[in-house]
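Enquirer: Down below are the structures I want you to see.
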Structure P
Amino acid sequence: MANFVLAQESDAGLISRLGYKIFSETYKDILSESQIEYMLEMMYSTFSILRQMQNNNTFYIVYCEGEACGYIAIERKEENKFHLQKLYLRADLHGQNIGREMINKVYEHAKELSPNGATITLNVNRENPTLNFYKKMGWEIIDSGDFDLGCGFFANDYIMKYEV
């Protein structure tokens with residue numbers, strides 16, 4: 001069973017370290033090493049995490065048996081619209097229903113802030129096996145795109161949606 005701790009700005013370094021490890025593992029067979037390095041600096045430097053926290057992103061650190069093992073970032077776009085920016089768990093913990101607990105935490109967060117219902121969207125790389133997890137959890141693909149990240153790199157994503 002996972003425990004979720006609402007992250008504070010003082011946790012930005014921990015999230016950054018988790019991000020460098022887990023993001024790299026997740027995309028090592030999907031993206032080039034140079035794109036991974038670029039995206040890590042863009043999205044997971046301590047400075048970047050702090051900036052995200054200050055711009056409507058709520059982070060949760062996921063703990064398993066007392067050890068930080070993953071993280072969630074949810075951005076509030078409008079009163080009842082959210083975007084799941086990040087949901088990552090160490091690979092050695094996949095298949096233990098922790099991902100299900102994490103996605104339920106996302107739903108709980110959105111319901112708490114929008115008790116009359118909310119729409120949550122996310123982007124997922126079209127080659128990421130996690131796509132099947134989201135489909136099993138009831139998410140639907142609503143669009144796809146190749147999003148320019150700069151420096152010649154693109155995020156080749158599906159956009160998915162879930163209503164709570």
Structure Q
Amino acid sequence: MIEFTVNGQRVRLDLPRKTPLLSVLRNDLELNGPKFGCGLGECGACTILVDGRAARACVLTLNEAEGRSVTTLEGLGSTAMPHPVQDAFIAASGTQCGYCLNGMIMTTVALLTENPSAGEAEIRDALRYNLCRCGAHVEILAAAMHAATALKTTVPC
């Protein structure tokens with residue numbers, strides 16, 4: 001039996017320890033924010049927060065989640081009350097097809113939680129390993145910058 005917290009809820013699962021965390025999140029817990037992209041931890045579509053830090057769910061196992069706190073896109077906010085970073089991405093139209101959006105938002109949340117004063121250079125650096133196949137990088141960067149500005153004038157994420 002493996003126990004960990006997902007989006008603030010304690011979870012107990014009786015699954016093989018080597019099961020990919022992304023599979024558990026999507027298939028067993030029905031959390032579809034993290035996407036399957038490359039399966040190698042290279043594209044960022046599956047990004048989640050583990051103990052507040054950005055991590056690639058496709059290369060983590062269930063065993064590595066044991067005793068930890070996992071946050072998915074669904075755990076950030078709701079349709080009625082989006083997280084400030086989600087709200088910034090909506091306001092700045094920071095998406096095209098949306099497949100990379102989970103990773104872009106989760107990486108931005110992790111960065112701005114760790115460094116609320118992040119500027120453009122830090123944001124570009126943090127997002128450099130998140131791939132967008134549509135070419136919406138300009139809009140994504142604008143949305144992340146909008147989030148950083150919004151968070152500087154409100155509360156930390």
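Enquirer: Between structures P, Q, where is relative contact order in percent (Cα under 8 Å, 6 or more apart) highest?
Expert: With respect to relative contact order in percent (Cα under 8 Å, 6 or more apart), the highest-scoring structure among P, Q is Q.
Enquirer: Using FRET efficiency 1/(1 + (r/R0)^6) of positions 16 and 80 (r between Cβ atoms, R0 = 30 Å, to 0.05) as the calculated read-out, with 0.20 as its value, let me know the right label among P, Q. Mind dumping the intermediate values first?
Expert: On the way: P: 0.50; Q: 0.20.
Answer by label: Q.
Enquirer: So if we calculate FRET efficiency 1/(1 + (r/R0)^6) of positions 32 and 128 (r between Cβ atoms, R0 = 30 Å, to 0.05) for every structure here (P, Q), which label has the highest result?
Expert: Greatest value across P, Q: structure P.
Enquirer: Kindly point out which one of P, Q the value 8.5 was derived from, the read-out being mean projected area of the Cα convex hull in nm².
Expert: For mean projected area of the Cα convex hull in nm², the value 8.5 is produced by structure Q.
Laboratory data are not the source of any read-out in this text; all were calculated from the coordinates shown. Given the structure is predicted, the values throughout are model-derived calculations rather than measurements. Cβ atoms are built from the backbone, for glycine too; each structure is taken alone.
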